[in-house]
1. Compute relative contact order in percent (Cα under 8 Å, 6 or more apart) for each of 1, 2 and report the one that scores greatest.
2. Compare distance in nm of label points 7 Å out along Cα→Cβ at positions 143 and 191 across structures 1, 2 and report the one with the greatest value.
3. Name the one structure among 1, 2 that Cα extents along the principal axes in Å, for residues 31-118 alone of 51, 28, 14 was derived from.
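The numbers here are math on the coordinates, done by the rules we state, and not lab data. Since the structure is predicted, the reported quantities are computational estimates derived from the model, not experimental observations. Cβ atoms are built from the backbone, for glycine too; each structure is taken alone.
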Structure 1
Amino acid sequence: MRKWMMVLAASLPLALAAADLAAQQAPQSRLNEITRTKKVKICIYPLYYSISFRNPKTNQLEGIDADLSKELAKELGAELEYVETSFATFIADLQANKCHIGMFGVGATLRRAHAVEFSKPYLVTNIYAVTRKDSKVKTWADVDKPGVIAAVSLGSYIETFMQGYLKQAKVQPIAPPATREAELAARRVDVIMTDFPTAIKVTDEFDWAVYFTPPEKLAVTPYSYVVPQGDQVWLNYVNLFVDTIKLDGRLKAFAKKHKLDPIVAD
């Protein structure tokens, strides 16, 4: 017994040293970094109506994620720093650690999940069409016809879907700083293929705009927050944040403020 105690006593420092080394080598969670630096960097797309739109009149962000990003920073006790991105570049920006999280209505798709990780969903939407009241596109049946130009956001899941869905109309990806809305206003495109948040906001904002829905829901997609791969601690925290704002009513309140309550996720 005495011999075993001596062996145990001799091996304990080695075990502790190995554990300490492993802890030093383990990747640090972004949650620890945010707690230490008191700063959270959030990627947003500043051209997204009802989600994270930078109002040119005030230079302030407006939309559900403009509000909820402030709630996340408050929960973290951290200063909020916005990092502008786009649907075509947000994955690279996350992988390059330009931001800790993306909060701008990112569609959670299997294709994107190869490169990033998604939180639990907070919104769920499908595809809508927005056009001018005087457009040749009067109904959903008019969208997929020769000569029709359908605008989509470059890099969006809607771009990928519409490239396969439309057989006769031309799909026109629009890259920042250009916007689909400006292209439609200038009559360079005939219709915008978009989601519920943009459809609602554009028709509220412009009296010449109208939206309509397909005969059946297309590309129903959950919207989630997006984080880099490999940080389960941070993803767990973000998921808990989503659960919390659902339970305490903040998600519904901010969704209602921006007329998004019909698409709040369960």
Structure 2
Amino acid sequence: MRAETLLRDGDPDAALAALSEAVRDAPQEARLRVFLFQLLCVQGDWPRAIQQLRTAATLDPKAGTMAQMYRAAIICERQREEVFAGQRAPMVLGEPDDWIAALIEALKLHAHKEYAAAEELRGRAFEAAPALPGTLDGAPFGWIADADPRLGPVCELIVNGRYYWAPFSAIHRITLEQPADLRDRVWMPATVQWGNGGSDLALIPTRYPGSATSPDPRHRLSAATGWQMEGDRVLGGLGQRLLATDTGECALMDLRELTIGPAPATLEVSQSDEARHG
């Protein structure tokens, strides 16, 4: 299929034009609608992506569960944009410690281009955040953080259709499957086991905020990671998410298992745990 070839060549714009034409030629083909939804997500065209999801679910009832899941993810993505624009605060999983509040306040300063003040506040937050050892695909580390300085000790998650920040210190294990679909370049499905023993299915945004509108198609396709700079200051990431440890870095799509801290005392998922994280 021409659109698939163009995507392999790293040209999502031309792929979208070719796929749109294919959908016009075969409007009842649910498979093409699902493909188009995914490509529209890559391009950040959220309203059209939701429209294609609805159409795919109408044409093929088996696509209904996927449509429900990713419609919620798209809504979360738009909320996420507002968070990084300083227009709203993220919901937080786990204890809302003072350092997380400082990190959120720093993001608001950052959104208003008060970069020096944001950097100073983030520095204090990073110092206060717990640093726990663990393993990344079996390789030990002393601490872990998102490589994007706007995030650092927190992990972005979509859980039960809601967008959250979760401190890495609240997480015991994250497991991810090998990427299989185009939508995995936008959200990676994951299983998260919490430090208290509960667990949830989640989506982790594969890309940094703003990547969908990057002029570089590699950023849109999570095929590379770039950094927005002001002089020597890193403002934020574009493209695929990177996790940083004291021993190196790992791209999110390459990660299969992350463990942090000691194993929970129990692995049972209680109703109270589900309520806390739901």
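1. Details: 1: 25; 2: 17.
That would be structure 1.
2. On the way: 1: 0.6; 2: 3.1.
Largest value of distance in nm of label points 7 Å out along Cα→Cβ at positions 143 and 191: 2.
3. On the way: 1: 37, 32, 18; 2: 51, 28, 14.
Traced to structure 2.
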